[in-house]
Each structure stands twice: as C-alpha cells, then as structure tokens.
1. Of the structures labelled 1, 2, which one yields -11500 when helix-only ellipticity at 222 nm (-39500 (n - 2.57) for each DSSP H run of 4 or more, over all residues; to 500) is computed from its coordinates?
2. Which of 1, 2 yields 30, 17, 4 for semi-axes √(5λ) of the Cα gyration tensor in Å, for residues 59-114 alone, as computed?
3. Tell me which of 1, 2 gives 0.25 when you compute FRET efficiency 1/(1 + (r/R0)^6) of positions 43 and 67 (r between Cβ atoms, R0 = 25 Å, to 0.05).
4. Among 1, 2, considering only relative contact order in percent (Cα under 8 Å, 6 or more apart), which has the greatest calculated value?
5. Supply the structure label, taken from 1, 2, corresponding to mean count of other Cβ atoms within 10 Å over residues 11-18 with the calculated value 24.8.
6. Work out Cα Rg over 2.2 N^0.38 Å, for residues 51-146 alone for each of structures 1, 2, then name the structure with the largest result.
7. If we compute distance in nm of label points 7 Å out along Cα→Cβ at positions 123 and 155 for structures 1, 2, which one ends up with the highest value?
8. Assuming 42 is percent of Cα pairs over 22 Å apart as calculated from a single structure, say which of 1, 2 it is.
Structure 1
Amino acid sequence: MNWLIHSLIIFSLSVQVVPAGFSLNVGSDRLKALTATAIMVSVQTLMLGLGKLLGGSFLHLIEQWKHIIIFAVFFLIGIRMLMDAFKIRKGKVAYNLENSKLAILTSIAQSINTFLAGMMFYFFTGINFETSLIAIFFLTSFMMLPAIYTKQDNTSRIFSSFLYVIGGGVFIFSAFYLGFSL
C-alpha cells in the first residue's frame, strides 16, 4: 500500500506546475516553452532530491515522532493545496515565466511542497527513491507541456483547481493513513 500512496503523492506534487503552465503564453515559440518546462521540471526534481537528502541528514534524530511529523506535514501540504485551489479558481494566482530569473523564482516557490514531501520520504522504507525522481521528472513534464500550449481561460482555471483539490485530498488522506499506520 505504501507504493500506491507514494505514487499518488508524486502525482499530486507534479500537478503543481499546471497553473504556471496555463499562465504562460508561448504561442508558437517552442524554445520559450521548452525553456520554461525545463526550468520547472528541473527545480521540482531538484527540490525532491534536496528534501530527501536533508531529511536523511537529520530526521533520524526524531524517529520516535515520525507519525506526528508525517501527519502534520502532509496534512498542512493538503490544506495549502486546497486553499490554493480556491485562489486558482478565482484567478488570483498569477505566475510570470517570461524570463529565466522569474521562472526560477516561480519554480522554487511552486516546489516548496515538493521539498517538504521529499523530506518525509525519508520515512518511506522499501521504495526506491531514484524511481521517485524519475517519476516526478516525467509526470511534471507531462503536466507542464500541454498546459503551456493551452490558453488560460475559465475552463483551464477550473481544471487546475480540480487537480489541486485532488492533490490536496491525496495529501490529507496520506496524512491520516501514514500518520496512524506507518
């Protein structure tokens, strides 16, 4: 069951790039689209790896409280994603990926949840972390590329917020399941 929860968490982390992709208007500029996608995907993957690295360096000190920590972190990520879903639906979330400096800053801000989840992956035993890095790389690419070429309108905002609601629900479910069973 842990591999299923792990896969759903990776999927939920990868949907965070969809609103940023919708807000980027590339038209037919393929280089701009590939650059924005490469930045978002590489930062998401890097933050997951850094989270796992940092989690492995100090979370062993608080192993006895892992249930509480996993519950709190995943629950807060889920609540944050649900709150962001309402902002996205109302159109109050704007991302600027027009130049590479702003794209990097936007990517880092988008990947804070990924960093925190990567830290919690320290507590997941029996799951190959390299597979997680590959999965988030490809899923984020799969989410970002179609979103870039889609015009931002009311339907795309509804779809983005729906994905965020699913992601938030996955994190809240994971918080209760892993917090009380791991």
Structure 2
Amino acid sequence: MKRDKSAITTFEMIYWIARAIFLIIVIVSVVTLVRLCITTQSNTEELEANLLVNHFLYSPDSIVYYDEFSGRPMLGIVDTGRLNDMTLDSAFSFGDKNTMLAAKIEIYDFDSKPVKFVAYYNKPYYDGWFPLTGESGAGAVSEYPFSIYTLYSTPDGKINKGIMNITVLIPKS
C-alpha cells in the first residue's frame, strides 16, 4: 500500500505542533526560573543594625568597661560612666551629618526594672525618625529592637546585672 505524500506531511505536522508547544513550555519555564533567581534589590538594614549593636558592645572605644589594671576591655560589661551621647557618637562615626542610623540604649536593673541609664546615638535624627516607625514606603523608618542581658558598672564601681534594650532606627530609601 502506497501512502500519499499529503498524508505523510499532515502526520508530520501534528508532531511539529506538539514539539512547538513543548518548546514554548520549556522556554517559558527557563525564563521564569531565571527571573526568580535574579536579585535586583538587596536589603541590608538588619545587617547594619547588627553591626552597630556589635560595635557598641565589643569596641574598646565604645561603652565597654575598660579595666585600667589589665589594660583591656571587659566584653559584656557596660561602663555607665561612658554611656553618654558623646561617646556613642564618636565611637561609630559617619561624618558630620549622619543620615544612616540612629539608636537608643536603655539599661534596666535586672531586679527592679526601672530605667537606670539612657543614651542616644545620633539623637537629633532619632527624635525625628521615631514617629515614622511602623509606616511603609519611601521615607518611612525601620525599627530593629535588641534586648541583651548584660552586666553594668555603676559610678561607685559595683557590677550589677541588667538588661540592655537597644533600638536601632534606619530610614528606608
């Protein structure tokens, strides 16, 4: 039995249509996967807040208690004599006009809970940005709270247990 050429062509066209549909599905899948893997924005706000807090806690130029006898900082112990706005502003400097970060540090006594010591990093911007926390969109401010169990030295030289709350504010751009 001899086949007609038009029947063979029609039969092959059915296969070509199925191949074209499969090829379109594969191309759309690959393009979708590539678009999902490409990152156009990176959010580093939480990393910046963690860096600021770690710098405050572990840098000898910051609020860490410095032992004069051994000549080394005692990590994990906060020197309340150094816990002031001027020390914090000089410990982590972005220049004259810092529009990147602001922070508030509060130390509570572990047992009685009233605020014992308060200090601000970049206080003018903290006061201006705090009402904008919780908003969304450009111009809003992200708030990153940290609560850390710590020891703090009092002006009379005693070491007490306490809780340090650090609130870092970072404006969204």
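Each reported figure results from applying straightforward, stated rules to the coordinates on display, with no laboratory input. On a predicted model such as this, the values are computed, not experimentally measured, just so you know. Cβ atoms are built from the backbone, for glycine too; each structure is taken alone.
1. Label of the originating structure: 2.
2. For semi-axes √(5λ) of the Cα gyration tensor in Å, for residues 59-114 alone, the value 30, 17, 4 is produced by structure 1.
3. Comparing all candidates, it corresponds to 1.
4. Top value of relative contact order in percent (Cα under 8 Å, 6 or more apart), among 1, 2, belongs to structure 1.
5. 1
6. 1
7. Answer by largest value of distance in nm of label points 7 Å out along Cα→Cβ at positions 123 and 155: 1.
8. Checking each candidate, the match is 1.
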